[in-house]
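These are the structures in question, set out in turn.
Laboratory data are not the source of any read-out in this text; all were calculated from the coordinates shown. Computed from a predicted model, the values in this text were never measured in an experiment. Cβ atoms are built from the backbone, for glycine too; each structure is taken alone.
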Structure I
Amino acid sequence: MLFWEAADPGLGEVHHLMVLCYHLQHPSLYSLDGLVFARHLLFDFIEQGLTPAEVRQRNRDKLDSGKRNWKVKGTSDSQGSYGRPIEWQMTAADVIAGDSHNYIDNVRAWAQSVHEALKTM
């Protein structure tokens, strides 16, 4: 997916969703606090319709590493996880199978499916 985005910069309009969905489906990549924050980010993008620029502006102070007292990335001391296994309806493999011509629509569909799955948690 990163290759497609590099080859066609227009596909980068959904980069934020692609990275977020991948990480949310691999929660140990986040710390416990990072996972909570990431879930809120997806809500902001999907439910609130915020743009990456709006989210960056809104969360500038929360994410400032000089002010933040929590880690985003998972560590041996703090790894994100869900209380129960999630049956994902769509994964990165589905986005790739849909080909680069459908990339933007498929990443948006992936983000919506991840959001829906997480709402049941």
Structure II
Amino acid sequence: MANAAEHMTASGIAGAITYLAMCRYYHRHPTIGGALTGIGVAVVSGMGPDLLEPALHPNHRQFCHSITAGALVLKAGTSICNDANRQWTELAKIVTACIIVGYLTHLVLDACTQKGLPILGKPGA
């Protein structure tokens, strides 16, 4: 199982890459402050599944650690960050993308373990 340091590192890297990719997409000049914000929000959201479902026992992976939760997070992110959404600023979309990527990075790391991810959650665990 990936530990907290691994989750934070991977989420931070993913947040930095997402920030740079989104800046390129929106033709924005990346800044150090923006990159640090993208990294920071990705690290915090990357810890989200374990904050919502703490690893108190080996079978702690329920809905927040599920493929379904990941799909819902991804769907919300694509709805918010798409070009058709004129209600959100480019900067808000960039930050949101970093948040989404942080959460999904956690799920990807957990999916690569022997336990994997449940589709919906495990009843009674």
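Brief remarks on what is shown
- Per distance in nm of label points 7 Å out along Cα→Cβ at positions 97 and 113, the highest-valued of structures I, II: II
- Structures compared: I, II; top value of distance in nm of label points 7 Å out along Cα→Cβ at positions 33 and 57, i.e. the largest, recorded for II.
- Computed -0.74 for log10 I(q)/I(0) by the Debye sum over Cα atoms at q = 0.16 Å⁻¹ - originating structure among I, II: II
- Comparing mean count of other Cβ atoms within 10 Å over residues 25-32 across structures I, II, the highest value is found for I.
- Computed -16500 for helix-only ellipticity at 222 nm (-39500 (n - 2.57) for each DSSP H run of 4 or more, over all residues; to 500) - originating structure among I, II: I
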